[in-house]
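Asker: Have a look at these structures, which come just after this line.
Bear in mind that the values in this text are calculations on the coordinates, not laboratory data. Just so we're clear, the structure is a prediction, and the values are computed from it rather than from any experiment. Cβ atoms are built from the backbone, for glycine too; each structure is taken alone.
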Structure I
């Protein structure tokens with residue numbers, strides 16, 4: 001059952017302010033690259049170097065998204081690699097928010113290829129390394145492997161196996177049940193999967209809290225107006241998490257709504273400099289509100305999330321009056337040489353992270 005508010009706050013207040021990034025090593029083209037056996041030693045070496053930099057920056061948390069295709073195709077060795085990843089992060093005092101499901105999916109098209117292990121193609125100059133991605137402008141429904149009933153059952157088995165194996169593991173701080181439920185026009189399709197994911201995890205009863213992010217706030221004056229899928233996610237989460245890449249002012253409005261729920265809050269996706277969502281305003285805000293935060297991206301690399309989403313280009317080409325600044329990186333904090341994109345950002349992150357640790361030490 002859902003944790004009480006008191007239990008959620010007891011858990012949250014017993015640890016330092018959670019802050020970090022959505023992490024993928026810079027030499028990975030996508031999440032298959034991140035988890036598969038091919039080039040594993042090289043990828044782990046990169047992750048080790050960049051996780052050390054995470055800790056040096058002041059971070060203590062990473063958010064990582066698991067990849068069903070690798071679990072399925074390399075099942076017998078998948079957990080060995082996952083354990084190495086968790087160990088590497090823990091070596092630097094970093095715990096993991098682990099994401100189990102994901103609704104950010106492009107629709108079926110002639111260019112769509114079924115995910116498979118092996119060498120991973122990537123397109124230069126595109127967010128996520130894909131010319132056709134979930135971040136384009138689509139009126140059709142994004143395709144998920146779980147749209148095939150047999151594969152839905154296998155996904156459920158993955159969730160069960162992963163959570164059962166790590167239900168008492170302190171290297172994992174939070175189970176993030178499903179990323180952006182209902183995105184890619186999948187509102188009705190995802191409800192049975194989300195319900196099943198929660199049922200499986202609650203039955204296992206891990207020591208870690210559960211969350212499932214809210215992400216669609218446009219025109220929303222009350223949480224009662226959330227779409228049914230996000231309302232279900234909210235009502236079944238121990239911690240409240242949300243995504244927002246919009247302005248400082250818009251985040252203040254959203255935080256005020258979320259605080260009405262009386263639970264700890266995490267922002268598990270933020271930072272979009274082009275859209276005026278920046279480190280200088282957002283990081284101090286999260287510190288002051290004690291909202292856990294993981295920005296998107298860390299070191300710029302093959303995944304190319306310093307590039308804007310494809311639909312940002314679509315919208316700007318349709319309306320050039322939009323107040324967006326394309327002279328700035330979208331996400332990511334460090335250049336490939338591991339120098340900061342903006343040293344002032346890193347100085348600020350270190351400063352407020354030190355404030356938070358000093359606050360925690362006084363307890």
Structure II
């Protein structure tokens with residue numbers, strides 16, 4: 001069954017928590033003639049680099065992190081491996097296993113990907129993915145294993161879903177994105193955020209120059225508003241205690257206010273709190289891009305240093321600036337010192353998967 005038909009059936013039976021927006025009937029625009037595949041390489045490497053730069057500092061407050069390490073601009077010494085190389089967390093693992101599965105199957109298949117996620121050891125596994133694995137192990141079909149969670153564990157791994165669509169873009173891209181998210185996170189905010197971010201990534205791959213700051217929010221909101229269901233979420237930050245509503249409303253209220261006030265990333269992230277809840281992750285990601293999207297190194301550095309869930313925020317930011325600036329826009333020292341692992345002992349696997357991707361899916 002193709003992904004659009006599968007998606008339509010799940011939507012009709014209310015088993016997938018997303019609004020039936022017009023985007024599901026629209027094809028992404030064709031990539032330009034002479035498309036530079038290094039933009040895809042940059043997207044994938046940026047994700048892995050952003051994730052790896054956080055070694056030993058995830059979940060720390062920016063102040064504590066700075067007191068211990070100063071400003072982080074390179075890989076820290078890994079406590080287990082004893083060297084200053086870029087090692088992965090679950091962000092890189094799940095993203096590149098998504099790519100690996102697409103290469104093996106010639107495209108996205110949710111049942112295959114669910115099986116892969118359920119049977120492999122995941123570094124620093126989150127509660128939502130752990131519950132998914134439990135559900136899968138209990139014999140539930142993949143479409144019933146996802147958890148109604150608004151955590152960022154699907155958004156962090158979603159970028160590779162667009163790779164099988166590079167040659168022949170169609171509405172199936174949006175259906176694949178929704179289904180890929182649903183495997184672990186069957187939640188309206190989670191699914192709509194993934195679709196909006198993939199739309200942003202697709203446009204960045206086609207962009208000839210960095211967009212103006214307002215574009216990041218406007219493009220994300222345009223997709224989010226038509227796909228996020230009218231559900232109500234509450235922030236964890238006491239500074240947003242009066243808010244209750246969907247993600248799109250919080251973004252529409254908070255990001256322009258922070259921009260007009262000239263807040264630094266650190267102060268804005270402190271206001272929203274910058275943990276693994278999408279109501280925190282998404283505004284941080286978009287604000288970092290608004291402030292620093294034209295400078296890929298600075299954007300990733302700010303994500304690593306000035307947010308709490310810094311591996312995931314930096315991985316998402318890294319995918320976006322990598323798609324915009326390409327492999328050449330990322331510091332060579334970061335690429336050279338990246339272990340390229342997706343497991344405990346498969347050094348270089350990330351680079352091999354990217355090489356295979358160019359052979360199989362490049363336009």
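Asker: If mean count of other Cβ atoms within 10 Å over residues 196-203 is computed to be 22.9, which of I, II is the source?
Answerer: II
Asker: Kindly point out which one of I, II the value 143 was derived from, the read-out being volume of the Cα convex hull per residue in Å³, for residues 36-211 alone.
Answerer: Numbers: I: 134; II: 143.
Derived from II, not from the others.
Asker: Which of I, II yields 122 for volume of the Cα convex hull per residue in Å³, as computed?
Answerer: On the way: I: 134; II: 122.
For volume of the Cα convex hull per residue in Å³, the value 122 is produced by structure II.
Asker: Could you tell me which structure in I, II was used to calculate FRET efficiency 1/(1 + (r/R0)^6) of positions 100 and 228 (r between Cβ atoms, R0 = 25 Å, to 0.05) as 0.75? Intermediate results must be reported in sequence, preceding the final value.
Answerer: On the way: I: 0.75; II: 0.25.
Answer by label: I.
Asker: For relative contact order in percent (Cα under 8 Å, 6 or more apart), the calculated result is 22, so let me know which of I, II that is.
Answerer: Working: I: 22; II: 30.
Structure I accounts for this read-out.
Asker: Suppose distance in nm of label points 7 Å out along Cα→Cβ at positions 76 and 340 works out to 2.6; of I, II, which structure was it derived from? Intermediate results must be reported in sequence, preceding the final value.
Answerer: Values: I: 4.8; II: 2.6.
Label of the originating structure: II.
Asker: Additional query: Could you tell me which structure in I, II was used to calculate helix-only ellipticity at 222 nm (-39500 (n - 2.57) for each DSSP H run of 4 or more, over all residues; to 500) as -13000? Numbers along the way, then the final one.
Answerer: Numbers: I: -13000; II: -17000.
Traced to structure I.
Asker: Compute distance in nm of label points 7 Å out along Cα→Cβ at positions 172 and 276 for each of I, II and report the one that scores greatest. Mind dumping the intermediate values first?
Answerer: On the way: I: 4.0; II: 3.3.
Going through I, II one by one, distance in nm of label points 7 Å out along Cα→Cβ at positions 172 and 276 is largest in I.
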